[in-house]
Structure I
Amino acid sequence: MSLISILLVDDHSIVRAGFRMLLAAAGGIIIVAEAERGEAAVQLYIDKKPDVVVLDLSMPGIGGLECIRRLCSRDPQAKVLVFSVHDEYVYVNRAIEAGAKGYITKNSAPEILVEAIQAIAEGQIYIEPGLEKEHPGSSGKMPEELDYQRIISMLTPKEFDIFRLLAKGLTVHKIADEMCLSYKTVANYSTQIKTKFKVSTIAELTHIAAAFGIFQNTAL
């Protein structure tokens with residue numbers, strides 16, 4: 001059986017080192033390239049043509065969701081597995097909508113990671129058991145909350161990332177540094193996001209984000 005080649009995308013070197021050890025022990029899987037940012041991952045994908053891309057969602061620069069979108073726009077057959085700290089439905093849903101073929105959490109057992117990679121390499125969809133939850137807005141929500149869920153689902157990947165960071169209390173300057181964008185660009189996005197939600201304050205954005213489980217996990 002041929003080896004499954006992996007492009008690993010995570011901005012934490014210690015996480016990538018753990019990956020290497022885990023996958024080396026598993027056998028049958030080889031990491032052919034690593035990237036810290038989505039921009040580099042897109043170029044490496046073109047150069048290395050890996051069987052599966054394993055990536056985190058929370059990265060500086062374009063971020064994980066936009067990286068997935070760009071990979072899949074360049075290669076509709078791209079096989080992307082998200083490996084994230086976030087276990088909330090909204091993240092799983094947005095990753096799959098962006099084109100990911102699988103989603104597991106960093107709290108999952110090592111064998112889950114290997115199983116997911118093997119399944120996706122074979123053309124299957126793999127969602128970690130327990131993550132396919134009922135849609136947050138499918139029952140028991142007030143009409144205005146249903147509208148918020150619709151708005152969240154329609155945010156672009158960059159809008160979603162900025163919404164999440166604003167709701168967590170990061171300043172526009174900090175977000176600009178984190179995402180490698182200009183202050184003016186982030187400020188414009190902030191205004192657009194508030195307009196879409198029909199709110200005027202960050203506190204209101206935070207309330208909406210909390211209600212829909214956007215940042216139950218505090219890690220960025």
Structure II
Amino acid sequence: MLPSLHVLWSFGLVVALLTITPGVDTALVLRSAAVAGRARAWGAIVGIGCGTMSWGALTAVGVSALLAASQIAYTIVRLAGAAYLVYLGLRLLWSALRGHVGAPSVTAGVADTFGAGWRQGLFTNLLNPKMGAFYLAILPQFIPPDVPHLTWGLALAAVHVAEGVVWLGMVLMLASSLRTWLERPRVVRGIDAVVGTVIAGFGLKLALD
């Protein structure tokens with residue numbers, strides 16, 4: 001038994017605002033598309049989607065509820081996620097300060113691959129306990145007690161992923177259309193500085209929350 005179109009539509013409206021709100025996901029895809037290229041950017045989008053599906057499944061089977069009930073478990077996940085985001089942000093800031101960037105160096109290199117983007121998108125999403133808290137607050141309102149929770153959780157999360165792919169795909173296309181301008185060393189350094197500050201700031205906020 002799958003959710004009705006009415007349920008999927010209602011859930012889609014709720015998560016649409018979360019999807020288009022600028023945050024770590026948008027910053028990550030924008031930087032990947034502008035500096036590394038489409039392959040890494042699409043990898044980040046797919047990784048973010050996999051993380052979202054994982055949170056949907058975990059919430060549906062009650063793992064997120066357990067995480068929310070345990071202060072120690074939540075703190076561990078929160079600090080791990082915060083450390084990862086601060087690490088990503090500081091790496092970008094260091095790249096901006098060094099100025100060792102440019103079109104040849106950022107488009108060649110084994111790190112600028114679909115797999116590298118997928119891993120970064122996945123871990124960024126999975127290590128964000130606020131995603132779990134959001135799903136824990138929202139999903140129970142859309143899943144009746146007498147239905148297969150895992151199936152419904154995955155179906156609803158798939159709606160969120162579909163919206164994310166559309167939105168982040170638009171961000172990717174916008175960045176790709178401006179690629180020639182965005183590949184200029186000064187612009188790359190500016191992007192790294194802004195995105196690094198956003199991601200590191202989000203990590204610090206998560207750690208101090």
Structure III
Amino acid sequence: MADPTLTATHFIDADSPAIRDYAAQHAGHGDARARAVQLYYAVRDKVRYDIAAFGLDRDAMVASHVLTAASAFCVPKAILLAAVARASGIPARLGFANVRNHLTSPRYAALMDGDLFEWHAYTALQLDGRWVKATPAFDIDLCQRHGVKPLEFDGTVDSVFHEFDTNGRRHMEYVKFIGEFDDLPYDTFALEMNRAYPRLLAALDQDRIARRSGQTH
């Protein structure tokens with residue numbers, strides 16, 4: 001029986017040519033841990049994070065599509081890291097947790113009715129016989145603009161906590177770990193997002209429609 005943590009899936013399409021090429025380009029030629037670290041930084045910094053990209057478009061969640069997107073939020077970026085890891089022979093899963101962002105902007109806090117981000121995503125990688133968590137969401141440019149310490153990853157310890165910003169203010173707080181999965185549980189994820197953030201999803205959809213309309217005039 002094939003190992004599900006190494007197998008290509010609908011969302012973690014590790015067998016797609018684009019994913020295999022990206023993995024080969026960025027993984028380097030070291031051992032599994034060295035390859036995982038290189039892939040983490042390639043996904044973290046070469047795919048721009050933007051919460052405005054948040055949405056439930058199924059195609060936008062497919063790893064190979066993330067490579068062509070102008071930006072992505074935490075879930076597609078975690079999916080991409082899982083895909084390039086599997087393409088490089090590293091077992092990978094998707095992990096989710098509810099986190100509190102103490103530095104949420106007023107606009108998003110209002111649309112979300114608070115500062116709790118449900119189903120924040122990370123990637124679990126099996127390295128040296130154990131599972132290690134890596135969170136590739138926030139690219140270094142974003143962190144520098146907002147005075148946030150970028151998350152580093154060395155392949156030996158979990159990298160999940162943006163606990164404080166560069167001024168020592170409380171930033172991210174993990175409230176609840178939800179679980180880890182061999183593929184994105186899309187239906188459950190979409191149901192939970194529609195329950196938790198209907199106003200945010202509607203507002204971002206309207207923003208995207210407005211931008212597309214402006215581009216056509």
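Laboratory data are not the source of any read-out in this text; all were calculated from the coordinates shown. This structure is a prediction, so every number in the text was calculated from the model and none was measured. Cβ atoms are built from the backbone, for glycine too; each structure is taken alone.
Using helix-only ellipticity at 222 nm (-39500 (n - 2.57) for each DSSP H run of 4 or more, over all residues; to 500) as the calculated read-out, with -26000 as its value, let me know the right label among I, II, III.
Structure II accounts for this read-out.
Comparing distance in nm of label points 7 Å out along Cα→Cβ at positions 72 and 96 across I, II, III, which structure shows the greatest value?
For this comparison of distance in nm of label points 7 Å out along Cα→Cβ at positions 72 and 96, the top structure is II.
Of structures I, II, III, which gives 17 when relative contact order in percent (Cα under 8 Å, 6 or more apart) is computed from the coordinates?
Details: I: 17; II: 44; III: 23.
Traced to structure I.
If mean projected area of the Cα convex hull in nm², for residues 80-127 alone is computed to be 2.9, which of I, II, III is the source?
That value comes from structure I.
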